[in-house]
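Pasting the structures here.
Derivation of every value follows stated rules applied to the coordinates shown; laboratory data play no part. Computed from a prediction, not measured in an experiment: that's the story for all the values here.
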Structure 1
């Protein structure tokens, strides 16, 4: 089963996804795609590490998410990816965005047995950004979220810490 959890920054989406993961079969794997580029984000990552507990294995990835998922599927009955927006940042910088998104879609379309939870920001709810680069990123993230939502068995939107099930 694939579950997609969407929400804004600090909406509670990661906590909700972690609760879902903890209810699934063990051993569980947490795949982190965010890289700390400043002190505030380092603190946020550290807080997330503490809240997860030692029973959940953690793996950090950047552009190689599809390959990591293929490998994880064999060893873990439950996998959480947090988050697709940071993964999109990393593949945009590498210049292979279309190829990596296609590769991820193929992995998701053939996903079986393992419970997979994907987390992503729903970034298009605010005003239109002035920067063309930011607008392009938001359009790309929106397309990625839509593609994942089509493949997912369940989709949740989390706002103010409250999950709303969009697809069952």
Structure 2
């Protein structure tokens, strides 16, 4: 889709397109309201500005639109495009050995039990071993430190998906 098409579509449709990139309804509505965008740079700048203006509940809503690392299904129902992108982003897990997959599953559960949300990492270009190392590094964090780290990872994912959306 072109940026011009995204700018021209009805608000409800545009919000649905933005939700493919980030599962926060308030973020998607904010992106829709700020149209038109003149460039990809302006689009991604607005995405970051809106993202960082949201509250923790909005961040948690966005996190629920992702499957756990190594899994296929998100906690919330998402578009087929979002599922496809998640699969591509997590492709590094496909070739992982069983031990790494088992550790990812176990530590994902521990992370979610501790923080109340799934482990979010911008997985694009990362191997399963790299994601496991990041998970191990972040698991000891306190919630006040971890939530902004997870939000920053979501922002990276959103930017990559916006670029795919308007490519």
Structure 3
């Protein structure tokens, strides 16, 4: 049986991996002549735009490892563009890499939409923060694809090869 403390390096490595992927994506967006249009794309009229999904996804990376230990989580500054999202990315990456170890016995009170939740640190990280990070990053990729960007699962996870 794996001790939850043993999960910390794997969790941080996975989060840093997806932050790296997000950083590479931001580099592509920054060089695109219509970066603002790409970030403004919405999958649905009542949904977040692609840039905000990207920002929220990155922020959930920090929330997964910083919030359970009371470390500061970088804020999303609006209005945002590709350059400010790159700055957020760098702040989140530093916060994740510098966060102290998680106390898995800690309980976390937070909100999810309109729901008030009390979760153990492990439950919060594994069932809330990490999946929300992946959800919002996936939504950002989908928005960029909808906007016509030539990206694939290879760009999302860095594991697949299609080209």
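I have -20000 for helix-only ellipticity at 222 nm (-39500 (n - 2.57) for each DSSP H run of 4 or more, over all residues; to 500), calculated from one of the structures 1, 2, 3. Which structure is it?
2
Given a value of 26 for relative contact order in percent (Cα under 8 Å, 6 or more apart), calculated from one of 1, 2, 3, which structure does it belong to?
Going through each structure in turn, the value belongs to 2.
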